[in-house]
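Participant: See the structures that follow.
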Structure P
Amino acid sequence: MTTPVLPSRAGLRLMAVHAHPDDESSKGAATMARYAAEGAQVLVRTMTGGERGDVLNPALDRPEVRADLPRLRREEMARARAILGVDQRFLGFVDSGCVWDGEALPEGCFAVQPLTTAAAPLVRAVREVRPHVLVTYDENGGYPHPDHIRTHQVAVEAFDAAGDPERYPGTGQPWQPLKLYYIRAFTKDYFAAIHAAMTDAGMRDWTRRRGRS
C-alpha cells in the first residue's frame, strides 16, 4: 500500500481563536491536525481558562473535582495541544459560564469586557506570530454561549485592526492576516449523526441537555 504524500505547508501560519479549552478539540481539530502534519505552524489562542465549565462525566462530578477545575482544564489543554501538534496560549480572561435568557453575567468575566479590552491581547498575539489565516466562530458563536459570541467579535476586531498602525498602539508591529474563516462545526447533520450513533449504541440522548462551556 502506497503512503500518500502530503503537500508541504511549511512557512504558512494558521491561528485558531477559541473561547475555552476543549473548543480546539470539538471545533476544527481535524483541520488543525492536518495542517500541522503538512508543516504549517498552527497556533491556538484560547480567550478564557474555562473556569466555569461543567463536569459532564458523572463519575467525576464531585466537589473536589469542581474545586480543581481550572487546573484540570489546563491539563486537558496540554494533552490536546500535544495530540494536535499545535502551539497554544491562554489570553487571560475568565470564563463567563453558559448563562441563559434573563441571567446576569458574572462580574469581570470575558463576555462583559469592553471590545477593545477583550481584543487587545489577541491583536498583540496576531502581531507577534503573524498568521496568514485566522479561524474562529461565526456571529452566533457556533452556539449562543456568551464567550463564543464575544470570541467572534474579538477575532473580527483583531483581523480588522492588527494591520492598522494607528490602532492598538503598544501591541507590536502591524500585521494583516490574509483571510478570516468561520468554523461551522455544529450543523443539523452533525447532531443527527451523533444522535443516531449514540442511539444505536444504547446511549442516552445527550442532545436534550443544554450545552455548557
Structure Q
Amino acid sequence: MGKIAPSLMCVDLLNVERDIKLLEEAGVDYLHVDIMDNHFVPNITLSFDFIKSIKRITDIPLDVHLMINNPEESLQYLDMLTAGDIVCIHYESTIHIHRAIGMIKDLGVKVGLALNPGTPIGVIENLLPDLDMVLIMTVNPGFAGQKLIPSMLEKIEKLRALLNEKGYSEIEIEVDGNVSFDHAKLMYEKGADIYVGGSSSVFSKENSIVENCKRFREIIGS
C-alpha cells in the first residue's frame, strides 16, 4: 500500500498550522520538508527552524529532504527528529556518502538516499545495507511545477527490480516531482511506495486537501 508525503513547499505559509491540521485529518503518512541551499539546487526553501516549529504542532513523521551540498555539515541541526522520521540526502551532494549516511543513522532516524534524474541506480548497490528508502527524482530538483521526465518511470521499475534481486525488497521507493494523480497511478504500477504530493495532487485547487488525499489513496492502493 502506498504512502502519502505532502510537500510542505506547497502549503499556504500564512496558514501552515491550518493546512497541517487538514493533513492530519486526511491521515497522511509523512510531511515532506525540502531544504535547499541555492548551491546544490538553484533555490532556497524551508529551514531547520521551520522543522522545529512543525515538530511542535504535529506528530506526523517528517520526511526531510536535504538538497544541500555537504549535508554532513548540517545534520547537527536535525537533533529534534525522532525514530519515525526520515532524513534523505542526495548521492550527488557529498564525496563522503558513507560518512554522511552513518551520521544520519546516529540521529536514530530512517535513512533515505535521493538520486537526480541523470544518476544511474547502480551507484546505490554498496549502500543498500544502510538504507531504508531510495528517492527517485522524477524532475530535476529545485522547483515545484516542473514536467515529469518520462524515462523516470522506467527508472522506478528498474530500481524495484534491483532491490528485489539483491534481497532488499523492504527498502521503500519514494517519488518526487510532478506526482499528479495520473502520474501517481503509473508510478504505483512501476513499484513506488511513497509519493511526494504537491500542487498537482494533494494541494490541487480543484478540491480540498482532505478530498485530494482521499482520491490519492484510491490511486495508490491504500
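Read-outs: derived from the displayed coordinates by stated rules, not from any lab. These numbers come from a predicted model, not from an experiment. Cβ atoms are built from the backbone, for glycine too; each structure is taken alone.
Participant: Give the label, chosen from P, Q, of the structure having the highest value of mean count of other Cβ atoms within 10 Å over residues 84-91. Write out the running numbers ahead of the final one.
Facilitator: Numbers: P: 18.1; Q: 23.0.
Answer by largest value of mean count of other Cβ atoms within 10 Å over residues 84-91: Q.
Participant: Assign the value 1.0, calculated as distance in nm of label points 7 Å out along Cα→Cβ at positions 36 and 196, to the correct structure from P, Q.
Facilitator: Details: P: 3.0; Q: 1.0.
Source structure: Q.
Participant: For structures P, Q, calculate distance in nm of label points 7 Å out along Cα→Cβ at positions 132 and 188 and state which one comes out highest.
Facilitator: Largest calculated value belongs to P.
Participant: From P, Q, which structure was volume of the Cα convex hull per residue in Å³ = 154 calculated on? It would help to have the intermediate numbers written out before the result.
Facilitator: On the way: P: 154; Q: 110.
The read-out was computed on structure P.
Participant: Upon calculation of helix-only ellipticity at 222 nm (-39500 (n - 2.57) for each DSSP H run of 4 or more, over all residues; to 500) from the atomic coordinates, which of the structures P, Q produces -11000?
Facilitator: Numbers: P: -11000; Q: -9000.
Going label by label, the one that fits is P.
Participant: So FRET efficiency 1/(1 + (r/R0)^6) of positions 108 and 156 (r between Cβ atoms, R0 = 35 Å, to 0.05), computed for just one structure, reads 0.95; which one of P, Q is that?
Facilitator: Comparing all candidates, it corresponds to P.
Participant: Here's a follow-up. Work out the source of 1.38 here, i.e. which of P, Q gives that when Cα Rg over 2.2 N^0.38 Å, for residues 68-123 alone is computed. Could the numbers behind the result be given before it?
Facilitator: Working: P: 1.38; Q: 1.11.
Value 1.38 for Cα Rg over 2.2 N^0.38 Å, for residues 68-123 alone corresponds to P out of P, Q.
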